[in-house]
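Peer 1: Multiple structures are listed underneath, in structure tokens.
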Structure P
Amino acid sequence: MKASLIELHRTADERLQRDGQRYTANRRALIDALGGSDRPLSMPELLERSEGMAQSSAYRNLAILEEAGVVHRLVTSDDTARYELAEDLTGHHHHVICESCGSVLDIDAPPELEHGVHAFAESVAATHGFAVSHHRLDLVGTCAACAAART
């Protein structure tokens, strides 16, 4: 379940303080932008939603937020980074990624698939002595817009 914006700001502040960082206005603006989106955002999209922020400042602050465990960076097939709030803040989800344009959409998997992936992870852990902390499932293909453009 997605946290409220107030909870997001409180958690971001706590995690940054834990890392010896301050929760600045630019970091707050980035959390506002990401918290108001239903999908990971590229740098141009973040800058558009964080009016007046310099790109260098956005990258620097995103790196700090990522280090603090507030933001997660995805790099897709077009090598463009997209950013989203950490999964523990938004709820467990997966992604559909277009290998043509790099667009990313958040998707939820059916409970039976999640159960199967969890069972598989436990089996791998037992077989290989590997400690699984979480899993991700990315479906990679072609979005409707790119498919239509090819016809």
Structure Q
Amino acid sequence: MNDDVFNLTPHDIRKQEFRKSLRGYETDGVEDFRVRAADALERAIRDRQVLEERLSALTEQLRVFREREKAMNEALVAAQQLRQDTRAAAEREGQVIVREAQAEAKRLLDEAHAAQTAVQTKMAETERQFQQYVGGFRALLERQLAELRALDSKRD
């Protein structure tokens, strides 16, 4: 959605004033709808903020895991150089350590990728739900406008 087109906040909904007319809508109904719409928008905004914070935390965790992987790869190079200078027994032990470090790095990366995918899926679902809500709200408003236009055309 393009934010430059229309930016609606819960505050905007709560503060929106409507002109009163003889054949207008029931004030209590309009006010109740405004409150519910503002509350729903606030919940959606809070949910999105929570997901963005979680994504940020997981992104940071992924960065840390990548730094660990880099450090492990540097340790691997050092272990390979050390291996050349040690006895055959030390070489076998170094290889075991390297395999364990690689398996751990792969496991950590797989977990981070899975967590990132889950967050992205949840964010996409939340965005879809928000778009669906906005579309439904827009359709409601368009129906209401059509009814108002029909009322206006009957008065003329």
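Taken together, the values in this text are just the output of simple stated rules run on the coordinates, not laboratory data. Just so it is clear, the model here is predicted, and its values are computed rather than measured. Cβ atoms are built from the backbone, for glycine too; each structure is taken alone.
Peer 1: Name the one structure among P, Q that helix-only ellipticity at 222 nm (-39500 (n - 2.57) for each DSSP H run of 4 or more, over all residues; to 500) of -14500 was derived from. All intermediate terms of the calculation are to be shown ahead of the outcome.
Peer 2: Working: P: -14500; Q: -31500.
Comparing all candidates, it corresponds to P.
Peer 1: When relative contact order in percent (Cα under 8 Å, 6 or more apart) is compared over structures P, Q, which one is greatest?
Peer 2: Q
Peer 1: Tell me which structure, out of P, Q, gives 0.70 once FRET efficiency 1/(1 + (r/R0)^6) of positions 33 and 113 (r between Cβ atoms, R0 = 35 Å, to 0.05) is calculated. Don't skip to the answer; put the middle values down first.
Peer 2: Values: P: 0.70; Q: 0.20.
Corresponding structure: P.
Peer 1: Comparing mean count of other Cβ atoms within 10 Å over residues 9-16 across structures P, Q, which is largest? Mind dumping the intermediate values first?
Peer 2: Values: P: 17.9; Q: 13.5.
The structure with the largest value is P.
Peer 1: Then there is this: Output the label of whichever structure in P, Q has the greatest value of mean count of other Cβ atoms within 10 Å over residues 57-64.
Peer 2: Details: P: 17.1; Q: 13.2.
Sorting by mean count of other Cβ atoms within 10 Å over residues 57-64 in descending order puts P first.
Peer 1: Hey, Cα extents along the principal axes in Å derived from one of P, Q reads 101, 23, 22; which structure? Spell out each step's value before the answer.
Peer 2: Values: P: 47, 45, 26; Q: 101, 23, 22.
The read-out was computed on structure Q.
Peer 1: Identify the structure, out of P, Q, from whose coordinates mean count of other Cβ atoms within 10 Å over residues 17-24 was calculated to give 12.5. Write down the numbers at each step before the final one.
Peer 2: Values: P: 12.5; Q: 8.2.
Only one of P, Q returns 12.5 for mean count of other Cβ atoms within 10 Å over residues 17-24, namely P.
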